[in-house]
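Got some structures for you, see below.
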Structure 1
Amino acid sequence: MDIYSDKKKISKRKRAFRIKLYLLFLLLALLLVGIFYLAVYSPLFRVKEILIENNKFLTNEEVLMSLKQKVLSTSFGGQAGFENLLAWPSGEVVISDPAVLNVGIEKEWLSRTIKIEVNERERFAIWCNSQANVCYWIDKQGFVFADAPVTEGSLVFTIFDTSDSNLFMGSRVEEDRFAGNLISILENFYKTGFEVKKITFNRELEEIHIETIDGPVFRFSVRFDSSKNIDLIKDLDFKKAGYVDLTVDENKIYIK
């Protein structure tokens, strides 16, 4: 009888322990549900104001559209929504818009304000597909990031690609090994003192041809950094020349 009694007591204790454990799990579940409900639906975390700074070319609406995609792409953001302070990331954030390098996000909890500082890509030059008559802005890495108008002249470098290149947002106008040379040529050409009339790029030859106003056509190869010879160009008189060729050798200049 003593053995049976002990087993009965042990069984009761186990049952009581399981009941307590179930109750504990239930309380924890209710607590988590309450916290989730508070975080998602409470007006305490509702954004009152969004301030956007340093966007020179993009509108506030364009910046917010990209950020909305970023916020709602997370599991919590998808539940809480775009206007929930907790759903927003903070610090340096990369968004999907190729015209933006990154944005800095700061959250002020007491005022429920979000401050956004936009770091846009530098608009270095315009790259045009001569065949399709479509132009894009590129940065100093040759990265395509925004639509651009068709324009010529010296105020903004505009390069007309004579090939049927298939550029798109996020692509590069040239291979990495040649992109640096291409940008260096464009950046340094102003040292010659010649005013640019038109710039064309021959992809097959990997050459840039710069037609000048009241001056010759300059031919540069992007296979090497021919911009190092630009310092020599500015000291020579090329006004009567038809063209100046710097495509054969990085240390030689040919004149016709």
Structure 2
Amino acid sequence: MPIVDEHYSQSLQTDDILNRLTIAYPEGPNTYQLAPIDQLHIGGIKASKKLSQRVADLNASTVLDVGSGLGGLLRVCQQQHNALYVSLDITHELGQINQKLNLLSKNDSIVITGNGQQLPFPDHSFDVIIMQHSLLNMPDKISALKECKRALSPSGHLILHEVLKGDNHDEMLFPVPWARHPELSHLINEEEITELIDTAEMRIQSIEDWTEEALTWRTRQTNKQETPQAPVVSPNMILGSEFSLMGKNVQRNLQCNAIRIVELVIC
């Protein structure tokens, strides 16, 4: 998926990110200090904490994050629950920063470059696989789901924190953080994802709609962007100068029900 790789790598300010963090936090940044760059999904670190509680409740010993970006989700999980954590992302440059952020913050997850539609792991490798806003960049979703089923232990769980089409998806505004143009956005609706999960011979254990709290979070983030106090690092250093517009479009898309945010636990 070279176009996905380009989307997430073309505006990266790797050296600047690492230099700023090293100077500002000589003892190492914590998860909240890293959040402006490694929690770019809708819902931020609060959503990651909810997912980390899922992992803890499932008592997983091996956890894979597919489409891990800069690895923020697993750094939150490591604070909550002790396990072997593996980050996988198709954009090699994101993985490189992830590894360096792990070193700075004294975390130890394994970081691998790879395609979520062709997982580079043996059968039954993980107790839990998480996709946090990852399927939305994958055109071949059924392959991704079947690969998850193959790589999960027989009693394992797949957790999806995903953006789905809303009833008014024709009103969708671009750019958004996962796609500057519609051809990079592979959103589907709840009925479609349910059918795909069934085709992959998996079963939905629970589904929760997180749209309302996601909108509250996004509105708060938009208001923060309008204040003069800038954080040490910012999403612009990952997604470029369009990020402010991306955030406002996400807010508008949530408000008009062009998109929904859901969490699915699948077994």
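Data table
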{"item": "Structure with the greatest value (metric distance in nm of label points 7 Å out along Cα→Cβ at positions 81 and 137, set 1, 2)", "result": "1"}
{"item": "When distance in nm of label points 7 Å out along Cα→Cβ at positions 65 and 105 is computed for each of 1, 2, the largest belongs to", "result": "1"}
{"item": "With Rg and Dmax of the Cα atoms in Å derived as 31.8, 123, matching label from 1, 2", "result": "1"}
{"item": "For distance in nm of label points 7 Å out along Cα→Cβ at positions 129 and 145 computed as 2.1, the structure of 1, 2 it came from", "result": "1"}
{"item": "With relative contact order in percent (Cα under 8 Å, 6 or more apart) derived as 23, matching label from 1, 2", "result": "2"}
{"item": "Of the structures 1, 2, the one that 0.55 was derived from, the read-out being FRET efficiency 1/(1 + (r/R0)^6) of positions 121 and 169 (r between Cβ atoms, R0 = 35 Å, to 0.05)", "result": "2"}
{"item": "Structure from which 84 was derived, volume of the Cα convex hull per residue in Å³, for residues 161-200 alone, options 1, 2", "result": "2"}
{"item": "Origin of the value -13000, where helix-only ellipticity at 222 nm (-39500 (n - 2.57) for each DSSP H run of 4 or more, over all residues; to 500) was derived from one of 1, 2", "result": "2"}
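Every number in this text was worked out from the coordinates using simple rules, so none of it is lab data. Since the structure is predicted, the reported quantities are computational estimates derived from the model, not experimental observations. Cβ atoms are built from the backbone, for glycine too; each structure is taken alone.
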